[in-house]
Structure 1
Amino acid sequence: MNHEKTKQRIVTFKLEDEFAVFLDTLPNKSEFIRKALLAALMEPCPVCNGKGSVPRSLRADLQKIFDEREFVPCSYCGYDFPLDAEKQRKGTHDKARLKQFLNGGEFYCDDCYPKTQPCGDCGEHIADKRMAGHKLKHAK
């Protein structure tokens, strides 16, 4: 938020002595109070699994959308993707990566799929860090 261009007002409120003493020790009371108010009004974002924040009213709407759709997490980056939207994609790797997932394999989003390698035994695309564990399945 750019405070220089935003109209500002002075707001006063009562609070207990121990809180006032604490605020007096801070180098910038106003900034602390602004951040505390924003934190109280924001909630973890359901789209990015809490990596960001959204207003409380928007979070409820986003959560409702998420509850009505089936999401699948990418095995590489961990972000959730709407399965119905993934089924409609027509990119270079989309058909192969969706087929892999629907046949019981790991799901990789469009950005992460090129970062994987096909298994020499079964052809399934696997992230390098998980390939050794995947190969153990073939050894059994």
Structure 2
Amino acid sequence: MIDYTHILKDAGLVASSAAATVGGEAEIVDLGAAKVEGHFVVDVSAIEVDSGNELYKIALQGSNQSNFAGVSGECAVLNLGANAVIDRGADSGTGRYVMPFQTEQNGEVWQYVRAYTTVSGTVGTGINYTAHLAK
């Protein structure tokens, strides 16, 4: 079951580095001031790895400022792409990827989270995925 208040990205192609959106608007979720533990769920429906050098770094970023203007960090990171770059024995494929996360790092608790994709390599079409938080 998905809690719609915790959807970080709806379906849509990503071919350049950017913060994730829902309905065309940047999506930032306020998780409150206490430490939160859960799962960052990424459902990939398409991924381009034709050039053999593509890398898609999908991060769950945390911040104490709702506009992410201040100090932020990464609560979870998923690296997908061509095997030559990620070195996992095969190119990344479509499917569900689930990563545990917590909003506390080195004694600091991040109240706000968002998904951010960093794209590198020779990318034509990119990656299509949705992302949400789950318990």
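Quick note: the coordinates plus some simple rules give every number you see, no bench work behind them. For clarity, every value in this text was computed on a predicted model and none was experimentally measured. Cβ atoms are built from the backbone, for glycine too; each structure is taken alone.
Can you say which of 1, 2 returns -13000 when helix-only ellipticity at 222 nm (-39500 (n - 2.57) for each DSSP H run of 4 or more, over all residues; to 500) is computed?
The value was obtained from structure 1.
A value of 44 was computed for relative contact order in percent (Cα under 8 Å, 6 or more apart); which of 1, 2 is the source structure?
The correct label is 2.
Can you say which of 1, 2 returns 23.9, 71 when Rg and Dmax of the Cα atoms in Å is computed?
Answer for the origin of the read-out: 1.
Of the structures labelled 1, 2, one was used to calculate mean count of other Cβ atoms within 10 Å over residues 5-12, giving 16.6. Name it.
Computing mean count of other Cβ atoms within 10 Å over residues 5-12 on every structure in 1, 2 gives 16.6 only for 2.
Taking distance in nm of label points 7 Å out along Cα→Cβ at positions 21 and 45 as the criterion, which structure among 1, 2 has the greatest value?
Going through 1, 2 one by one, distance in nm of label points 7 Å out along Cα→Cβ at positions 21 and 45 peaks for structure 1.
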